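Values quoted throughout were computed directly from the atomic coordinates according to the rules given, and no laboratory measurement underlies them. This is a predicted model, so every value here is computed, not measured. Cβ atoms are built from the backbone, for glycine too; each structure is taken alone.
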Structure 1
Amino acid sequence: MTSAPRSVRTATVADAAVVADLLDRFNREFDTPTPGHAVLATRLERLLSNHDVVALLAGDPAVGLALLTLRPNVWCAGPVALLDELYVVPVERRRGIGTALLQAAERECRQRGSKLLEINVDGEDADARRFYERHGYANHEPDQTEPQLYYHRYLVPPS
């Protein structure tokens, strides 16, 4: 086990396999389908070369990951950011690594002109909900009491 990382770094295309490994581990840990390490690494080589996809790695070797995508939005002057994934390997949890990654993600988004960071959380994932709420995130607009809901539909089968 390592201590909490002193810094979080931005992954490069050369880190695609490391990012793929953490994403694959994340999905396997939570029994979520994954296309596997090789497919993820190939996709990440392409995605990490774009300005609108950012992976942040914590630790050396990496024990945590934040994956962000940024997109234009008519309601905001800058891009809207989505925290696609935040993962810390189990033995390294509760050491501030997730907080360091989230704070680094927020800084990265601000630097890229984003004023809004969105996060989708499974309703039954009480630990993740507590984590994000502890960091000031809410599942409703300030003047609303009803939670916001996320809907999705695969237009083609996932691969």
Structure 2
Amino acid sequence: MSGLQHTAQERASNPLDVLEQIVAANEWAFDRRSEGEMAAEAPGKWCDYGLYFSWSAEISAMHFTCAFDLKVPAARRAALYELLALANERLWIGHFGMDSEDGTPIFRHSVLLRGLSAASQESLEDLVDIAITECERFFPAFQFVLWGGKSANEAIQASMLECVGEA
């Protein structure tokens, strides 16, 4: 560990307890695998998203992933990595990556809670909402690269168009 000095502090309570209530209130399917793990499925506009929460009481941190229901063919992974880098430049919170085993695009974020008694319900709701919103925003770009034959730049520009007004 680094040379930083710190005093012993009370550990944060398990945020998965609050997340379980949030997921249940939304009537999403979920599985509380243990005190430190929970998986859920959230519906989206483009696909269903696999949510995975992992809590480490030892370091008072929660890791969260939101996986697309989308597989990336090996031949298109290089193009998708380029798109992920361009998408990450546009994010304030979290980042996109790709699962190295099955090629599934995922949104990731970790929350440090040391020194806090607990994560607020509002902050955890925001965490999930931001992840799903960002996945929904970039899903068309992933489709353009994977199945439309577009470059990462073309895909990101096309997916970032914001329509204003009515036709």
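Starting from the value 32, 18, 16: which structure in 1, 2 was semi-axes √(5λ) of the Cα gyration tensor in Å calculated from? Traced to structure 2.
Which of 1, 2 yields 1.0 for distance in nm of label points 7 Å out along Cα→Cβ at positions 29 and 125, as computed?
On the way: 1: 1.0; 2: 2.6.
Structure 1 accounts for this read-out.
Looking across 1, 2, the calculation of distance in nm of label points 7 Å out along Cα→Cβ at positions 45 and 61 that yields 2.0 traces back to 1. Looking at distance in nm of label points 7 Å out along Cα→Cβ at positions 117 and 141 over structures 1, 2, structure 2 comes out largest.
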